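Please find the structures below.
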Structure 1
């Protein structure tokens, strides 16, 4: 059976996976988007359906004033004694914490904090009942630090100590500890999460070392190659219920040359083989293709819950929708006008670090087409519409506004401190269809009034909102927004995401 990589396309980085019987669960980083930490379910490691988020309450996830690439980083998902545990780091508020649940599709606990500096925490439950907490830190130099904790309280039961400094690459991070055939294996990402990214591993007879570095390191890397997948690393290992071994990891798919990527870091899957001397190797000697032809678990294909068309006929938002930093500070309704999403305006702008009136979903394909129908009656200076959003300083928005009492369509290109606006001819009415056509190297922006054809308003380059230009760790979102000082409502009849 063949499958295609990535198995989760678009901005789904830092995957961590666990197995419960014949069921598999996976989480990803979400940074400053809310709700936080999407969680997925699979029966074959290839087909995944989102079942919820781990962090759905603001008591669990505080993101006030967080940059888009701040917030929660690099989760780790583990299962022990009937409970799922998700541990992560909130970069901007109180550091490491974990939450737990017995139902991964339901509500998760309030945070339990662990007093250890650094990022990228890991939980390892040993068979003797001890729980080890490992993270990246800098107290005695950059490396992997560990302590034993009480899982009921998060209290440290031992001092934190440096256990490994990695294979020699910069920024050893994303540690995971496993026990296989009597050895404790400590795996981590090195080289930075850019084009020098790689995955390395070491082992010891004890969970705290000393650790012997693998002779075959790095066990995963596409550095110094022209492979279509780049920046591979931040992996997690898993033994499937049929005894086969797998790795999930992040990678990017750059566009053009010099390389640029704007979809974000995505989730990939590769088989793992164990050498005769007991070391895991990911893929084909550390290289993983876009198409994998290997024996795998019997396929289980879910009904696609992330449908192309959202007509807003339900009383709830589907799981793929997100807010920026907060949901409670955004006023919206699916009941005020049946079949429409009412999005109240906010003085908070897309260009700030407050919570704008924004509801969006990830761009998951290079080639796609996004259309919405919107009704809006703006006062002068008010603006609502559709945005391709990388962050507060890098985005493109097409919206309906009023200029001296005349309705007009505006295309706004925000690149760092440069802001360029293009205005269309006056509109005849307040109901308009907006469209973004996404191509690998550009976006095209269209609008259409009733009984008229689509009109092209302008274009913008994808590389100008890529990670290589904008920085950060996220990917592009397509979102509905409303910037208004009076809570003036924009009504959206539908949102259509179509893969081309």
Structure 2
């Protein structure tokens, strides 16, 4: 009995100390008013995202990806059945609900998934890219085992893996998967001590046969206009050495490139990278902002004759990158608007057939691939869906280094949960199953090849629930229209404002 009372006394004393501390502190009003009990509020708040995701949200309304979408990715990655029964859970009359136009004379999907040849007239080493590839995620943002798993999955499935702007690490190279080397404003992996672009270092790495394409990042969907941000918790000695930056400090890349400051300068730089790489496909990635600035690049293409081999359009839907909420929510064009604009701009200057377009932004399902190709893309890239294929649970802690699945962290204990052999298989299965689903949809729509998809083959509900096709929803230019005397008013002002000598 005495032990029991002794324990209760110690507990009471502990509660009293907490209460006294709460009453004396000045930081939290709740604790000063409700000592001890107020801690319950902060505890529940801390686990609110988990409670919301697992017990409250419905299958179809989670953000950024719904439970239905996440479950589909997981099931495909595991090789499980990905069909459902008893009808759709979506409100097919809701605004923005999208549907595909099927044909009464469907085709058979191809036995071998088609690829897209990337490489314009100035490219000597074209690359055949898959319809779905791994989008840009750097080592440093992702763990070593995550990068290994993704790259080995790309090797097994014969699709491409974008390195992200953090440079090419040993984990990208270990399994030999095809790489798209992304170069950002920090020039990581090809950086001089002063932070500029090092021609010799770049050339020595870009000619590696594993590097299939080179992508210059102008901006990204998560934070258009801001440089990439690597938190101090992820700037380990290994990451710092690969990037050429200080250890243990948050590093923010510049917002703009130091190697050029005009549209013509951009194209000359791209042409230089193409030459240094031995003639490999070279292009750029951006989240569309100013229409006239992109049209300035188009005018510069006409003036210089220098063309990118591809352009990757990133949507403002964002990704794994850390960014201020205002940028995540309110800067840049969403993928649908950005993609159709870039496609139409290239059509309008008569260059669309010489430049391939990639689409990146919440690509997760076969339906996403079909819609983006119908809107003007040639191929697609996915980041978060690929992360989910190796175990990401959408904890949204990518920027904190505390990813519970070991995917977006440099913590050795957390990432030990990733088995590279198993996760590589999952990445491969997810990619193959999703491409196969896209090809089935394309066949049902009466097409034998993705290139046959057209805007009128996709419908989107208006605010009143009535569907219109993408042909009517978006504006579509005639080939060479921007070079004629008959430019539609909605493009006239932006085209006239575009300059080849300034952004």
Structure 3
């Protein structure tokens, strides 16, 4: 029997930007922050290169930022949420700067901002070219560690959610080594990140396997838009897992996508060429590679000898893979980068289950629609992480008996490897019914053998929703249904069938 503890406050699961922002903003409520990985490890926030998008300059406005967000989302963005994000964006960036995030500045002291794809203005606040996520997370982590209301526990892995007979979430079950611990609390905030670790080719930490998403689904929470997965066009193709990222800011600086013959190809696919929306660029690179023409990012003229200073992370990754980007084009390939779908939440981070909140990539606020606008992810984590903390601190503790928690089994490494290959093959940049059906069958087989493991539940959500959406939109492209036809979001409550093969 699991040990049971009572926490008189809020539990936050996840120590990325959304989780830390939530934990800090829940003050004065006591916060127990739980993370499986060491701090600043195992979260996408620390790996983010581009920066934080916000209307900070004199020639920009939140209205323009919201309009760009809505346009990139391919018809599925919730306009009110996009406007909320854009309006609260500048203050969120200033909050991060106030915590010590060393954003690049102009000689006059203003935020230096870069242009990225599908933005109508240069509005991405950066740190040393490609160091934004790392630098922001270092500053926020230091601030969180210094906050007396926050208690952190690393090496604790989420294994399930505690509920009462009404369905209200009353706490969590965690694994600490071989031991299970049940912890009750007034509210639980999931900030567990995305699903990149379900794919064989990903730019995100391998630890991110959609487990928070899965446990919320198993508890009965509504899941929104799970089929919409964003593939970053320019992962550096040097055989590393996860794949290092060539930030979109390189294209904003003028880098070109070329084939093995040295000729640019993006103008054949979109009027904005290299600055087209990410889904368009990803499919173009996929098509060029499938046709045998190869795909390379040529930054020799745009950046050249300035690489070590202006884009140190990209430079180090390339050099580690035997490519000198100062004098050689960088081989690139699309890779799983971001999950637009997630646990459905309102503007205050509340899910459909009382007592459960979600923020960051594991949540679906409706702000990204079918295709996230570049550099809106760190912004969303900060804005909605803070909102989650504010909501949780006002939540009243519930009483009464708990329902016995169902704890999901772990998925063995060989089975996870099979799943990752199947997801990249059949739920990747280009999809069709045959591949998605094959993927669903593979998930059934793995679940029959290994039980209702959280990565299988998350993968099933993606596969089933992708099979059901018989159109192409944003990050979801069906080769057998290439037209755009059904402008409705997906909402599923999957608890009753998530483990159908178990």
### Task
Using mean count of other Cβ atoms within 10 Å over residues 191-198 as the calculated read-out, with 30.4 as its value, let me know the right label among 1, 2, 3.
3
## Note on the structure
Cα extents along the principal axes in Å, for residues 143-182 alone gets 38, 26, 10 when computed on, of labels 1, 2, 3, structure 3
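If Cα extents along the principal axes in Å computes to 75, 45, 42, which of 1, 2, 3 did it come from? Mind dumping the intermediate values first?
On the way: 1: 75, 45, 42; 2: 95, 60, 47; 3: 67, 55, 41.
Attributed to the structure labelled 1.
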### Summary
Candidates 1, 2, 3; distance in nm of label points 7 Å out along Cα→Cβ at positions 343 and 391 computed = 2.2; producing structure is 1
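Read-outs: derived from the displayed coordinates by stated rules, not from any lab. Fair warning: this is a prediction, and the values are worked out from it, not measured in the lab. Cβ atoms are built from the backbone, for glycine too; each structure is taken alone.
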